[in-house]
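Below are structures written as structure tokens.
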Structure 1
Amino acid sequence: MTSEPRSSDEIDEAIDWQGKPVDCESCPHLELRNAGKCQLLRACVFDRYARRIDRFFDWSPELGSRYVKHPYFEVRACAAKTAELFLLPALLEDPEEAVRWSAARRLPKRYLLKLRQDTHREVRIRVAQRLDPEDLPAMMFDDDYAVRQIVARRVAAPLLTGMICDPDVEVRRIVAQRVPPSGLAAMAGDEDAAVRVQVAQRLDSASLVALAGDSDWRVRYEVARRAPASTAKKLLEDPDPIVRETARERQPGEAARTLSITAAEENR
């Protein structure tokens, strides 16, 4: 292995996970050093610096299986990236989330099912990203909003009716984008305007009638733009100029009258 220059952000000391200086002379891998496959301050399984541990297994992947039970979690996490697959299921019970995920990412997806209730949010986030959509309903009510956001994007749309009252506004906004049309009416009165805008953009024209008095101009704009002309007429005096103009253009004969006025002004 050819020596590589160290990056400028690496620490300039070789300390093991117990805080002691790394001693190359007592290392069981002297043959690797002689072969250029490990290097102090660069690639060392006994260094506490994760990048150096990871680089050690990158240079000598065949040694991963020997270190999956090492007392230092960074060593176990890095070793799991190259260890024999049959050793990895046991690591799903590791007390450190970095080790659990390092093992899970290499195992068949069925092993991820047991991590849907993992105690660490980062593990559950990654699990939600990798699982097949049909395996996500169990995570629809996860305690972490970021997990639920991923689920809302990936779970089958008909199941989203169970998430229309989610406490997180971003989750509800995603639900409003994907929920079947039959579920939109239940979200039309959402307390957050961003959610109601998503609903208004998807509702059919007849259903928009109920939103003509919404407090947000963006919702009223959708009403003025697509609701029946009789409903748009109610917005001719709207406080927002864009809504008023859009409502005016929807009135019978208004478009022709506007073109006539414009033409007359151009001919002056």
Structure 2
Amino acid sequence: MTTSVLSPVAARDIALAVAAQAADLLREGWGKAERVTAKRLATDLVTEWDTRAEELIVGELRRRAPGVAILGEESGAHGAEGEDRWLVDPIDGTVNFAHGFPIFSVAIAYEVRGAPVAGVVAAPVLGWTFAAALGAGATRDGAPIHTSAEDDLSRALLVTGFPYDRRESPRNNFDAFVHMQRTAGAVRRLGAASLDLCFVACGWLDGYWEMKLKPWDVSAGALIVAEAGGRVTDLAGGAFSSASGECIASNGRIHDAMVRELAGRL
């Protein structure tokens, strides 16, 4: 096993530079997707721009940080596994992108021993870039961000998502969604987990939950929430791991209430 070759700040700065290049590419491709195909499930889409963006990101990460393993959504694993790795989601929100809906992002995380220590989420059309390094805080376009002060779940604005197999699987988040619509102030569904998390980090939303996630969906955003003063756990309130496939993130003040209300409904 190798040890980490990058500090959290160095990894964040590399991710910022690479995400900016990918965002430029995706602005060019927005509204121009011509090859939209389904993966294993009809609801899980991929376009030629996912592939092009991931090729750009992987190439730049390999050039800027030689020897660090990379796990990409579209192309899989690159390099030998060690204690650190990059996680790459070239377009988080491909369904939105394929329809011309501007809620999508590039997400790049750097993990050491399975925990995120740097993360960047860039929203090409919205023009926002969120970033964090462990112990160095979280930012939007370079300015510090912080989670909200809401402490009452009945007033909270939440966000969630639904798994790609929701048509076939009984574990689909529907019951939890309906319950939280009745319990919280309101619940939204935007279609890009990384942006959901960043919006919690900014205090625009108060909490987020989701299941059946992939590591590249949540690693960067989870760190950004934590560095913005929020709390991130698994669905039972235990330690967060991007490999677990589940996440609750909040401003911290409503977190225990979210865990209680979601218990047994997922």
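Name the one structure among 1, 2 that Kirkwood radius over Cα pairs in Å of 23.5 was derived from.
Values: 1: 23.5; 2: 18.2.
Of the structures listed, the value fits 1.
Which one of 1, 2 has mean count of other Cβ atoms within 10 Å over residues 19-26, as calculated from the coordinates, equal to 10.6? It traces back to 1.
State the single structure among 1, 2 that was used to calculate mean count of other Cβ atoms within 10 Å over residues 107-114, giving 24.8. Write out the running numbers ahead of the final one.
Details: 1: 13.8; 2: 24.8.
Source structure: 2.
When mean count of other Cβ atoms within 10 Å over residues 147-154 is computed across structures 1, 2, the figure 22.4 traces back to 1. When volume of the Cα convex hull per residue in Å³, for residues 35-170 alone is calculated for each of structures 1, 2, structure 2 comes out greatest. Set 1, 2, criterion distance in nm of label points 7 Å out along Cα→Cβ at positions 27 and 131: the highest-scoring structure is 1.
For structures 1, 2, which has the highest computed value of relative contact order in percent (Cα under 8 Å, 6 or more apart)?
Working: 1: 7; 2: 17.
The maximum falls on structure 2.
FYI, it's all coordinate maths here, none of it is from the lab. For clarity, every value in this text was computed on a predicted model and none was experimentally measured. Cβ atoms are built from the backbone, for glycine too; each structure is taken alone.
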